[in-house]
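Below: a set of structures, written as structure tokens.
Every read-out reported here was derived from the displayed coordinates using simple, explicitly stated rules and does not represent laboratory data. This structure is a prediction, so every number in the text was calculated from the model and none was measured. Cβ atoms are built from the backbone, for glycine too; each structure is taken alone.
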Structure I
Amino acid sequence: MIKYLEKEDFNKEVSKGKLLVDFYADWCGPCKMMGNVLEELEDINILKVNVDKHPNIAQEYGIMSIPTLLVFKDGKLINQNVGFIDKQAIMNLYNKD
């Protein structure tokens, strides 16, 4: 399930369970490609964070390049990837504990 961050409730969103967070921008070509791949994933929860709308969150997590994927488990950052990756690599990133 893909959800877009609407308000500054990022910490609430990542606090429970496992969540893949996609930092992106509408103008970013690789981000659009990553978005298409993420839409194919049905078994994981995804939160998309637009870095133009939420620059403070991007800064807090040191996002310097997009797309960047972060994996959180119960509020703790457990894995990350910078740049475009394919579906299998996303699943590996998400399932790696």
Structure II
Amino acid sequence: MAVGIRELARQASQIVEQVESTGRPALITRHGKPVAALVPIDESELEDWILSNAPEFVRARRQADAEIAGGERGRPLEEFLADVEAEDVSKRPRRSRA
């Protein structure tokens, strides 16, 4: 289903209800060109959907895919986790001694 931006503004509740009930997305258009999509989300898959569509996650995943395709090797998980832990520790506020 394709929906113009004005129609979406006037009938948002009905369009959302239709997407929810049919499980099919609605393509949102402006001047006939696609600009967004309204998609149904299964509550049990919400976290995965958010992560897979978060711009920083998508960017990092594309960069990693390009590096692998270019022949670069990944880092061992233990090394990565140690770096994350070190970064977390460095961002913690320091306690003042009284």
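One table, with the values for the structure above:
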{"read-out": "If semi-axes √(5λ) of the Cα gyration tensor in Å is computed and equals 41, 21, 14, the structure in I, II", "value": "II"}
{"read-out": "Among I, II, structure where helix-only ellipticity at 222 nm (-39500 (n - 2.57) for each DSSP H run of 4 or more, over all residues; to 500) as derived comes to -17000", "value": "II"}
{"read-out": "Answer label among I, II for the case where relative contact order in percent (Cα under 8 Å, 6 or more apart), calculated from the coordinates, equals 16", "value": "II"}
{"read-out": "Volume of the Cα convex hull per residue in Å³, for residues 7-62 alone - highest-scoring structure of I, II", "value": "II"}
{"read-out": "Structure from which 17.4 was derived, mean count of other Cβ atoms within 10 Å over residues 15-22, options I, II", "value": "I"}
